[in-house]
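Read the figures in this text as sums done on the coordinates, not as results from a lab. Predicted, not measured: the structure shown is a model, and the values here were computed from it. Cβ atoms are built from the backbone, for glycine too; each structure is taken alone.
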Structure P
Amino acid sequence: MIGISACLGGICCRYDGQSKEITALKKLVENGQAILVCPEVLGGLPIPREPAEISGGDGFDVWNAKAKVLTKTGEDMTALFKQGAIIAYQKLVEKGVTTIILKENSPSCGGSNIYDGTFSGDRRNGPGVATAYFISKGLDVVSENEWQTVINGEEYQ
């Protein structure tokens with residue numbers, strides 16, 4: 001069983017109320033081979049919601065209280081993002097998930113890139129809040145740009 005960001009599985013749960021569906025990943029869920037999680041929604045954030053970015057670092061910095069997740073108008077959403085990561089991780093563990101495919105650039109799910117906190121469209125290297133938590137707990141994290149590296153065996157065809 002693998003985990004997949006809910007927006008990649010076709011769920012309209014992004015901040016803008018949209019999805020970023022990848023048909024092959026949605027099919028894995030339909031076939032019972034994967035589960036979907038959205039850490040932001042699990043943390044209590046509405047759909048749609050104001051855009052948020054990590055200010056002052058990356059997801060690891062958020063967990064170390066060196067950075068915060070702020071909305072475009074400056075509202076601090078750090079606690080909700082952290083809560084969502086913890087709940088998502090618990091759901092993944094309950095299903096025996098050891099690998100998760102996450103949405104790049106997201107303040108929750110970004111793997112190697114996130115927006116830089118200025119709402120300018122610029123990015124910085126580093127993981128999102130949930131990704132950092134998942135990595136710290138030993139999950140294998142894969143970007144949606146590299147999902148084929150996970151789904152290459154007969155098991156997921």
Structure Q
Amino acid sequence: MSLFQKTKKYDYDQFYKLSINTLQGKKLSFSDFRGKVVLIVNTASQCSFTSQYVGLQQLYEKYTERNLVVLGCPCNQFANQEKKSVDEIKKQCLAKYGVGFFITEKIKVNGHNSHPVFSYLKQALPGLLGNFIKWNFTKFLIGRDGIPIKRFSPVTQPKSLEMYIRKALVT
């Protein structure tokens with residue numbers, strides 16, 4: 001049983017029908033994440049929250065062997081804070097922050113061209129002000145069964161997610 005309250009009518013397999021391309025252009029099918037806990041974060045390299053890459057990497061390193069997947073999804077919709085090219089994003093994530101988790105292609109998280117992953121997540125876990133992302137580093141935790149568990153605000157530090165991740169990993 002998921003930590004997510006199954007009060008809404010969902011296609012509980014919907015998450016596993018989604019996919020996204022990596023920064024290298026390789027298709028990442030979410031069906032490969034069955035049985036894993038997934039943390040999805042919209043990122044930006046010139047945001048005041050960019051230092052959260054360090055905490056996200058620490059979570060990834062600590063829990064990857066227990067089946068935690070972390071996805072960073074660069075987005076340039078908030079104050080042009082992800083203007084960098086694919087190669088520059090790769091360099092920064094690898095060289096400056098030592099990121100080992102998946103970094104996806106640059107996407108949109110709001111509006112008509114919102115990536116289907118974020119359209120799904122916003123519908124499943126709306127924010128305080130509705131079905132949109134208000135800033136970079138909004139985080140979504142998805143359980144082993146593909147059901148979204150919890151949405152976290154941009155100011156929530158990755159370390160604060162650890163108790164939710166641990167609980168999801170044993171459920």
Structure R
Amino acid sequence: MFREMRRIKQAMRVEEIIAVLERCSNGVLACHGDDGYPYAVPLNFVYYNGRIYFHCAKDGHKIDAIKKDPKVSFAVVDQDTIVSEEYTSYFRSAHAFGRARFTEGEEWLDAFRALVEKYSGHRSVEEKEREIAGCGRSLIAAIDVDHLTGKEAKELKSKEPSL
């Protein structure tokens with residue numbers, strides 16, 4: 001169902017891919033957009049309990065695209081350093097394929113807490129809880145991941161660990 005990576009020696013292990021998803025702060029969601037055009041949108045996210053969660057408005061292009069076709073892909077770039085003398089870059093990226101849906105109940109609350117925790121830095125617990133309580137009607141989407149893949153420059157494979 002999913003293609004095998006052509007440059008298999010640059011493929012990352014699942015544990016490395018998850019580490020990339022856990023440390024990155026933004027990624028690009030790709031959906032089936034209007035009139036057959038792909039729709040890709042950058043967004044903040046959290047990788048939590050094996051899923052990708054993101055906060056979104058209750059209506060708009062992204063919501064319409066997910067409702068029309070829940071199959072999505074999501075990509076993050078963890079590193080991309082230009083190496084001019086080699087006419088290339090040393091990169092590390094991860095890609096997830098899955099189905100997007102909108103959360104409810106305890107899953108909504110747990111995902112929202114995970115998002116707040118990731119993006120709140122040094123804020124107090126009380127402040128974080130106020131933020132969560134004040135956004136009770138927000139929409140949290142989940143991507144149930146069907147397939148993960150990751151790739152890094154061969155130069156990074158030999159120089160530094162991905163984890």
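Tell me which of P, Q, R gives 10, 35, 32, 18, 5, 0 when you compute P(r) over Cα pairs in 10 Å bins from 0, in percent. If you can, show how the numbers build up before the last one.
Values: P: 12, 45, 34, 9, 1; Q: 10, 42, 39, 8, 0; R: 10, 35, 32, 18, 5, 0.
It traces back to R.
When distance in nm of label points 7 Å out along Cα→Cβ at positions 15 and 119 is computed for each of P, Q, R, the one that comes out at 1.9 is Q. A value of 2.4 was computed for distance in nm of label points 7 Å out along Cα→Cβ at positions 31 and 103; which of P, Q, R is the source structure? Comparing all candidates, it corresponds to P.
The value 1.2 for distance in nm of label points 7 Å out along Cα→Cβ at positions 95 and 143 was derived from one model only; which of P, Q, R is it? Intermediate results must be reported in sequence, preceding the final value.
Working: P: 2.4; Q: 4.3; R: 1.2.
Answer for the origin of the read-out: R.
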